[in-house]
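Undergrad: Take a look at the structures listed below.
Quick note: the coordinates plus some simple rules give every number you see, no bench work behind them. All values reported here derive from a predicted model rather than from experimental measurement. Cβ atoms are built from the backbone, for glycine too; each structure is taken alone.
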Structure P
Amino acid sequence: MVSHSLVRHQVYEIIEDLTRPGDVCFFITEDLNCFNKLSNFQKWNRTWLGFAANDISIWHVGILSKFEKKPKSSQIRPYFIHSTRECGVTEQHVSPEYFTSKNIENGKEVCRTIMEVLRDEDLAEDQNRALVDFCRSQLGKPFPKSILGESLTYLLGLPNFINHLDEFSCHSLVFVAFDHIGVAFPHHLEYCPWFNLARAIGHPLGHSKECVNQRFAYLRDQHLYRDPRFKCVVSLTYNQQDEQILVNENPSKYSWNVSLANKYRN
């Protein structure tokens with residue numbers, strides 16, 4: 001029986017060796033039970049966001065911020081800044097729940113969590129520092145009471161009027177942080193309904209044609225993940241079923257699910 005402490009130590013060493021502050025951390029969970037709990041509206045909304053019908057992945061994202069060893073601890077832990085409904089914007093170490101799978105493809109059930117780190121190699125060192133500093137300056141800001149305002153854009157092409165600049169979801173924090181250092185993002189409304197206004201004019205109201213206005217943020221985790229400027233540095237998970245740490249350096253995107261890799265490659 002492998003000790004949980006040893007697993008954490010090995011995973012943290014991998015992350016420290018291959019990543020750096022300013023990298024983007026994605027945590028992808030494939031859990032059929034969790035997916036089935038989504039409402040019908042949430043499932044329809046996923047199609048507007050560009051999710052394939054067989055894609056059950058649930059996403060979370062944050063910015064890797066530092067490596068630190070606590071007093072009386074032998075482990076150097078990676079920390080990341082993210083936003084959750086429970087705590088708002090917070091900085092915490094990467095705990096095992098972000099890379100541990102309960103089982104992998106056990107019959108018809110799928111329940112696994114993948115930690116994947118991506119990097120924009122074009123960013124200078126000072127931009128990475130500024131990215132982390134910006135996220136850290138938002139610590140304590142609340143998670144939005146609702147993110148349904150984004151659906152106004154995906155459904156109708158209207159600005160996200162409900163967006164508040166002093167509140168951050170996990171994805172809006174990351175996109176606004178990149179906007180702060182001068183990185184812009186194109187629109188992604190390829191799968192929105194045919195009656196969406198943005199399909200006619202080429203962009204949602206309140207935005208330029210060239211890029212997203214983060215005042216009316218609406219992009220989600222998977223849009224940044226699929227952005228070709230961001231390359232996968234490492235993909236890892238700990239499979240409790242066979243007690244193996246699965247590590248893939250510089251993988252292609254969606255390396256953890258071949259069917260999705262084939263789907264989104266087209």
Structure Q
Amino acid sequence: MAVMRSSNRNHSFLKRLRNIYAFLEDSRNRKWNREFQQKEFRLVLGGCQSANQRLSKLLHQIANTQARPSIDRLAEFWKSHEGYRGKTLHEFNNYLNKFSDPSKYKQCDDPWNRLFYGLRGQGGWGDKTSALFVKSAIQIHRGPEDLHFFEEAAGCAQKKIGAPIFLPVDAVISYIFQRLEFESPTTFKAINYFLHQEGYDAEAMITWDDLWFWGFFTQRTDGRKRTLEWNSEKFWAQFSSPKKDEPEVKKRAEKFIGLIEV
């Protein structure tokens with residue numbers, strides 16, 4: 001793991017990072033991603049007829065967010081999962097432990113931390129997808145009860161999460177850290193290691209996840225090149241975007257860009 005050096009550039013990076021976190025933490029900005037995600041969760045899970053169907057649907061949805069999912073390795077996971085009939089997060093964690101690669105499974109007490117390492121130990125699951133599932137499961141169990149899939153998880157989700165959770169770092173978030181001149185590789189491990197070292201707890205990491213919303217709608221890609229600017233076309237292409245509020249979202253997005261480019 002590369003260690004960040006003490007430098008003027010490092011000081012500038014930390015200042016910009018804290019300003020961005022303050023932006024994400026502002027309730028006037030947080031509501032947009034919360035509403036967007038709840039609509040997405042409803043689209044994915046709303047038609048399911050049982051808790052286990054909702055669990056399976058979310059697993060499939062998130063596994064397929066990978067740019068190049070390993071169909072062969074995932075097939076083994078889907079086959080083993082087909083007969084799963086557990087009802088609780090605890091049962092699911094025990095099930096994952098049973099089928100995990102022991103070298104990738106970390107024994108711990110916090111159920112959400114166990115969930116990350118349990119998924120990470122499955123064939124075809126990576127760091128980003130495992131972190132995205134954990135984050136999504138927490139948010140779903142803090143929302144409408146008819147979308148829940150773990151019986152006891154609403155209580156686990158509402159109380160203080162005791163162990164670290166991880167930011168699902170993808171190309172959108174990696175690019176933001178590149179533009180901020182992060183002095184380590186902009187990988188899942190390096191970014192999460194840094195944020196944890198800076199003292200961001202589980203609740204703060206959920207706040208950091210809003211980075212994806214603001215980054216997604218303020219990035220354009222032209223071949224392999226990415227640039228920062230409000231992307232109205234991408235905004236309108238998403239079913240769950242708050243279309244009627246585009247002027248306000250755009251105004252806040254431009255402020256977000258300014259925090260990166262300052």
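Undergrad: For distance in nm of label points 7 Å out along Cα→Cβ at positions 217 and 241, the calculated result is 3.6, so let me know which of P, Q that is. Intermediate values should be presented prior to the final figure.
TA: Details: P: 3.6; Q: 0.8.
Computed on structure P.
Undergrad: So helix-only ellipticity at 222 nm (-39500 (n - 2.57) for each DSSP H run of 4 or more, over all residues; to 500), computed for just one structure, reads -8500; which one of P, Q is that?
TA: Details: P: -8500; Q: -18000.
Considering all the candidates, the number was obtained from P.
Undergrad: With distance in nm of label points 7 Å out along Cα→Cβ at positions 161 and 249 computed per structure, which member of P, Q shows the largest figure? If you can, show how the numbers build up before the last one.
TA: Values: P: 5.3; Q: 2.4.
Across P, Q, distance in nm of label points 7 Å out along Cα→Cβ at positions 161 and 249 peaks for P.
Undergrad: Once mean count of other Cβ atoms within 10 Å over residues 57-64 is calculated for all of P, Q, which comes out largest? All intermediate terms of the calculation are to be shown ahead of the outcome.
TA: On the way: P: 21.8; Q: 18.1.
Answer by largest value of mean count of other Cβ atoms within 10 Å over residues 57-64: P.
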